[in-house]
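No lab work stands behind these numbers, since they all come straight from the coordinates. Being a predicted model, the structure only gives us computed values, none of them experimental. Cβ atoms are built from the backbone, for glycine too; each structure is taken alone.
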Structure P
Amino acid sequence: MKAFGSFIKIEGIEFRTEAYIQWGEEKDTIGGILLYNPGNAYLSDAERQQKFLHSEKEIVFGELLVSHNDPIQTIGQIMEECFSNLSGRLHIYNLLNKKGSNRKDAFTWYQENKHTPAFQGYLFSPIPKDLPWIWGAWTKDNHLTKPLLYALKERGGLPNIPLIGVFEGNIDPIWGARTKAAYPPYIASEEDYAKYLFWLRRSFRNHGISK
């Protein structure tokens, strides 16, 4: 398993505009996962990372640095528990492309800058309408996610894409879908992890997806 991503810096603000986890050599799309924001994502190549840090309006692509406790590592592990013989790409999408480990700070920045002309076209990345499925994992902090989910809805939402991994109930009357999604990296205990994995597998099976 490896992960790759594209980054760009606009007026000193860092965005990750594309990312995917790769199994094997195939380029076929396995599915997608929708997270909150990229967190502190870095390129594994130090020279390329420095190039990005000193760039402006230049897209820099490369392999991502994935540590043992990195969210991408956790997501990859869960995928390997849900599917056998993985081959292809799990594409990673975010409700907000701005980097940063503190979701509250990222949301505050978004509220203050969402209409800034320089950032238009970088705040979000389009989600293909033909994705086989998308795993919702954007956290349970609804006060931080709802405005961004509404923004996604205004951009066309996720029509006809099976939505995996959202809790039953808690239906949002405006969004029109169950919107309370767990964030796997924050599942602290082994017991909670086992419960989440059981529930997620069931969610995949209910959509006829899990192998």
Structure Q
Amino acid sequence: MRLVVAELEDVIASTAHVRADALAVACAALGLPPPPDRVQGAGLGVDDAAAIVARAVAPDDATLPTLLALAAEREAASRLARESRLRPGALAFVAACAAEGRFGIVTRARRAVAESLVAAAGLEEGLAFLWCADDRARDGAPAVARAIAAQRPFGPRRAAVLADRADWLATGAAAGARTVAIPAAPPDVTPDATWLNFQDRVPSDLDGPG
């Protein structure tokens, strides 16, 4: 039995286009210029992307990052059910992981957005836990490491982390977990394996190389 911890956005489901569109709509609604390409293509969560845009436009406005993030989150949540797409084979892979061990999500999305996506994708059954941006520890401890530590009796050596970001993969590796980069390994971290999607993948693939 194995604990599998995965990012929801851009790993289990393709959501980058939804986040980008939602941030652009929120900027327009607040009378701000469109987000630059470097922000839209960076794979950031809505909060982080909104903060960058707000600071660039009005660095002295302490409330703008929150207002922009809330507007973008509302727009993203309304779009997810109809515009997000699960990666090929993801639903069957999640079900198999839940049946053979434990499957949970740690995501950069806030809870309203994450729960909308989980419901729309039919991922509720078998999902052991859902940790969102709202659940970040005050001490700043990496969410991936905390999720692994909290899931007893599983330990790091019986855990796998599926992520698209170098920092998440590095955190998982430092905790002693197996790491899988999806959709491609970032250049500054070496995961145990790289998967383009979940087609023909089974949980036992997490027990060995690539």
_As an exercise: distance in nm of label points 7 Å out along Cα→Cβ at positions 150 and 166, calculated from one structure in P, Q, equals 1.6. Which structure is it?_
P
*asked:* Starting from the value 3.1: which structure in P, Q was mean projected area of the Cα convex hull in nm², for residues 6-53 alone calculated from?
replied: Q
*State the single structure among P, Q that was used to calculate helix-only ellipticity at 222 nm (-39500 (n - 2.57) for each DSSP H run of 4 or more, over all residues; to 500), giving -13000.*
Q
*Using the calculated result 51, 35, 29 for Cα extents along the principal axes in Å, pick out the matching structure from P, Q.*
Q
